[in-house]
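Please find the structures below.
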Structure 1
Amino acid sequence: MDRGGLRMNHRQESFFDRTFAYWSLLPAVFVFVVLSVYPMLNLLVMSLSTFRFEGGAEHMSFDPLANFRQFAADPLLRPAIINTFIFVIVSVALVMVIGLWLALLAARVTRGKGLLRTLIILPILVPPVAIGSMWRLIYNYEFGVINQALGALGLDPVNWLGDSRFALLSVILVDVWHWAPFIFLILFAAVEGIPSDVLEAAHIDGATQGQVTRYIMLPMLLPAIIVAFTFRSILAFKAFDEVFLLTSGGPGTATELVSLHLYKTFFVQNNLGYGAMLSIVVILMVVSFLLVSRRATAAVERQ
């Protein structure tokens, strides 16, 4: 009996040893299901339904064709998608270039590196409401700093936020100013992690600073660049604060983004079913963009 009991205890211990990793993951899996899987399934059900509010109550009816018809006939969706892709491509490209340049520049500083890093990341700390108010004053047609500078040069003032030719570019520049420090932080940490003996050996071998940057630093920074690019692309697709506070999508549809159109559909029109469908469209746009960019970066890595 004792041997049988020991054998049984040994079997139980080995079973728990083999499955301990799975049991330890259960709390995380539960939280993931509650906070991610369930909301996504609920969003999918909402996208295939219509909602009406009567007598202070919400009434949902399953009618997927209604949302698809509205999706096909939405006059604002096409310019919103085009503006979103323009915003993402231009903003992410500028942010990556500026962030990388600032990281490489700050890494060469020998004195006051901490102060310089603090000054560069200040835009991240500014609340979105303050950013909108500040840049509306900067872009102001009558007394804005930019138009004052143009007037000093003998040039005519520009309606930066009220002219459809400049509105989207103006919003992009604010977004770049706000998020370039975020990319700087990621890439600066990666630059600081490059072994100094590798760089010193390259300089001893006669490599110029440009050659060291191109052939040594950039290949070693590529994983960090991919991570920064991925995070920034996701955030760019979800951009809302700057556009809402600066232009609210105007003039006309010049700065109408999918995220802003989604907000208006949900909270202004109370069109919950179609708003859920637009949310899925945003998710698909982000996933598609990341898949394409991932293939492009994989091709660069193979080279």
Structure 2
Amino acid sequence: MALIAHLSDVHFGAHDPRVVEASEAWLRRHRPDLVVISGDLTQRARVRQFREAAAYLERLRAAGLAVLTVPGNHDVPLYDVARRLFTPLRRYRRYITHDLSPWFENDEVAVLGINTSRALAVTGGRINRSQMQIIEERFRAVESQKTRILVTHHPLFALPIGKGDALGGAVGRSEDAVAALGRAGVHLALAGHFHRTYAEAASRMMETAGHALVVQAGTATSTRLRAEERQSFNWLDVRRHNDLELQVIAWDGHDFRHGNRVYYTYAEGAWQARPLRGEAAPPPPE
């Protein structure tokens, strides 16, 4: 069993300090094996914002928690055109990490982060062929019983969680990326970007997607909320690569509380939501 806290879109510079403090307290108390932050650590990629984000990560690590991050489009300068074009992720590399393909592995899971943020895409993302090769090569060596997890900021799929629930755009080269995902045998694809919680079997979106479960996180600590959602993050209890409990941890105005949860099993070529003992089968989180 592995416990993973999946946060996203923390947006330091547009954050709520109370929510930041509460998220740290919750993570210290529940002690996941890994904290994943799937991009947009800052609001406008400014030095002060990166320093605040770095201090947050350092406090988590000082508490003994492992952390894996990838950059988001907000971690690329928007208005500083020269920096955006020529050194788009210099500040991310300086204050957060030099590693744009971070890796975490233990006895239960193997987790790979891939950067989808690009200088020329203001909000959208992109994945290139060398990154697809990294995905396949890194997971190829992973033992079969481990759960393979890919982390990106932008989802690889077009999802029904855009404005007005229109399809939110996928990364550039999406079809090739999804095919690489299938060849790599990825079980979970974690992302953010839309500030909406969502989960769905990839095979229901694209026939060539393999057997991944797509899991989107809302915004964990920022004030940039969508629709009626509050700040939230995902809590993943990964028992085997075909057995998963997903729970939304949501801010109630005072603290983070356990919210909706769904138990997933992989059978007959697709992920299925199953009822927890003594409960009716809930809909996927969204």
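No value in this document is a laboratory result; all are computed from the given coordinates. Here the structure is a predicted model, which is why all the values come from computation and not from measurement. Cβ atoms are built from the backbone, for glycine too; each structure is taken alone.
Of the structures labelled 1, 2, one was used to calculate Cα extents along the principal axes in Å, giving 51, 44, 40. Name it.
The read-out comes from structure 2.
Identify the structure, out of 1, 2, from whose coordinates FRET efficiency 1/(1 + (r/R0)^6) of positions 29 and 61 (r between Cβ atoms, R0 = 35 Å, to 0.05) was calculated to give 0.60. Mind showing how you got there, number by number?
On the way: 1: 0.60; 2: 1.00.
Considering all the candidates, the number was obtained from 1.
Out of 1, 2, choose the structure whose coordinates give relative contact order in percent (Cα under 8 Å, 6 or more apart) equal to 27 when calculated. Each step should come with its number before you reach the end.
Values: 1: 27; 2: 18.
This value belongs to structure 1.
Quick check on the output: -7000 is helix-only ellipticity at 222 nm (-39500 (n - 2.57) for each DSSP H run of 4 or more, over all residues; to 500), derived from one of 1, 2. Which one produced it? Mind showing how you got there, number by number?
Numbers: 1: -23000; 2: -7000.
Traced to structure 2.
When distance in nm of label points 7 Å out along Cα→Cβ at positions 69 and 229 is calculated, the result is 2.0; to which of the structures 1, 2 does this value belong? The partial results should precede the final answer.
Numbers: 1: 4.4; 2: 2.0.
This value belongs to structure 2.
Comparing Cα Rg over 2.2 N^0.38 Å, for residues 109-220 alone across structures 1, 2, which is largest? Write out the running numbers ahead of the final one.
Details: 1: 1.52; 2: 0.99.
Top value of Cα Rg over 2.2 N^0.38 Å, for residues 109-220 alone, among 1, 2, belongs to structure 1.
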